[in-house]
Structures are given as C-alpha cells and as structure tokens.
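Right after this note come the structures.
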Structure 1
Amino acid sequence: MMINISYRDEVIEKKINSIVGSPYSLTDRIKKNGVGSPRFKINKSSEKINNLLVLDKNINYCNIELRPKGIIIRFRSLLETYGLIIPFHKLNIHKEKSNQYSVFFDSSFVKLHVNKDGEYSFFRKLIAEKASSTPKNPF
C-alpha cells in the first residue's frame, strides 16, 4: 500500500500500525543497533511509483524503516513524502547485480543502488528480521 505520509493523521497512523506494527521503542532500537537504513538511490521502480518520482528533477532517494511486522519505504516527490507500507509476508528481496537490490511487493517494486558495506549490512539485518518473523512451515 502506498500512502502520502507528509502530514500527521491519526487514522493513517493506525492503519500503518495495524499492517506493519507500531514503531520500535528506544531500547529496542538500541538492542537492534538501529532500525533505519542509510539513504539508497532508486535506480528503477514500478510505474505507479515512477509517476510520482518523475514529477521533479532531483535524484531519487529512499530510506527503509524496520517495523515488527514489516517495513516502510519512504521517498519524496516534490514537497510530499510517500510511504510504501510492506508487511513481511508480502515482501520479496532479490540481489540482482553486485550493487543492486530489488524490493518487491505485490505489483510494486523498487530497485536500489547499494555501494557501501553499511548498506549491505542493513539488507542482511532486513532479511534476518523477515526470516525470524515468518512462521515456520511444519511440513
């Protein structure tokens, strides 16, 4: 689900919290060694996201926030902030090239340029978090 999160709205916050969980507390953030990603450059995106990104001539960047039941990918277009709300059970991550990760959700996707060790370690943390939250199949 993509939503405009530029302005504080309690209805939208409740909806986001029901999908991906409420934000981690300060102590949990410290235990996890941070829950936010560094800034990633967006190489390519699905049509719906790309239509927002081409509105301005800036380089397109995003960041990712870990939540207990999913992630939020935030990016800006013009003066608005948008969030792609993705629960873990619908999240797919692929490493395509040596410096590119793709994040898929239903029919939406974002391809991110990764070039630093800290950025790789965030994706390792994200994959481990997804694996630990996914229920195990008993079969």
Structure 2
Amino acid sequence: MTETQPAMPEIVDFRPFVICTPSNYATSKNFYADLGFTKLWDDGKSACEFATGFGSQRFLVTLHFDIEPPQHAMLHCWVEDARRWFDYMETLGLSKRYTMVTITPPVATPWGWLITYVADPAGVKWHFAEPHAESNKEFFNNAGWMH
C-alpha cells in the first residue's frame, strides 16, 4: 500500500455464488443436494445457500433473469483425495441423472496437482484438487493458511 492509497475496507464474509437461469435453477439446487451439500436455507423464490462441510464456508445458488452465467468461472476445493471425489460422484450417478453435468476423471497436471473437474447444471466448473507432486505436498502441508 502506498501513502496515497487508502486501506482496503474490511470484508465481513466471502460467499461465492452459482448464477442460474430460470431453466436450470431448480435442477442446480437438486444437483447440489444430491452431491451431498447441506442446504442451510432456501427462500423458495430465487436463492438458497449450501454448506460446504469445510468450517463455516458456504455458497449461494441464485436465480437471475437478466444475466447469463459466466462460462469463465470456476470454484476451487482443496481435498484430501481427488480420486475419492471422482469415485463418489460417479457412484451417485450425477452425470447420468443430470445430462448437462460432466465429471472428468482425475488428471495429474504439470504444476503438480491431481484434479477432478465437474461442470454443474448451470455450467459452472468445480475444481476438486489435491497436491500431487511431492514438492506441492510439502508446500501445502507446511502452509499455515491451509489448516
């Protein structure tokens, strides 16, 4: 921060949300419930909130009439085992129950992560990743902000 730059205002909470259209809102809410996230509340009209199961972190699923969902968005989850997430989602049969859902088997990336990608009914990509290379495992195991 420079002397002329003001301090950033405090952020009280951070909550990503999945933008849905009328054609995929109900399906998206069902998808996240079927995936195993706990629905915390639902206003019955245009928004609901799910718990991630990781501390107090949550995300919203919202209905919008005037904007299309961004195809460049991705939500990231660090997980202990990306293969286990893939197997879990395959066992649930999500890509068979939701024709627009795609689940990619875990891929080892050149930067040292093992990642399972999931595209939800609204087109939002989820990124379930674990450190895969030994150097990444060491870095993330020693990163205080990861715990």
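Given a value of 1.16 for Rg/Rh (Cα atoms, Kirkwood Rh), for residues 3-58 alone, calculated from one of 1, 2, which structure does it belong to?
2
Let me ask something additional. Output the label of whichever structure in 1, 2 has the greatest value of Cα Rg over 2.2 N^0.38 Å, for residues 43-114 alone.
2
If you don't mind, there's one more thing I want to ask. In terms of Cα Rg over 2.2 N^0.38 Å, which of structures 1, 2 is highest?
Structure 2 comes out on top.
For distance in nm of label points 7 Å out along Cα→Cβ at positions 27 and 123, which structure out of 1, 2 has the highest calculated value?
1
Once relative contact order in percent (Cα under 8 Å, 6 or more apart) is calculated for every structure in 1, 2, which label goes with the largest value?
The maximum falls on structure 1.
Out of 1, 2, which structure matches -8500 when helix-only ellipticity at 222 nm (-39500 (n - 2.57) for each DSSP H run of 4 or more, over all residues; to 500) is calculated?
Value -8500 for helix-only ellipticity at 222 nm (-39500 (n - 2.57) for each DSSP H run of 4 or more, over all residues; to 500) corresponds to 1 out of 1, 2.
Laboratory data are not the source of any read-out in this text; all were calculated from the coordinates shown. On a predicted model such as this, the values are computed, not experimentally measured, just so you know. Cβ atoms are built from the backbone, for glycine too; each structure is taken alone.
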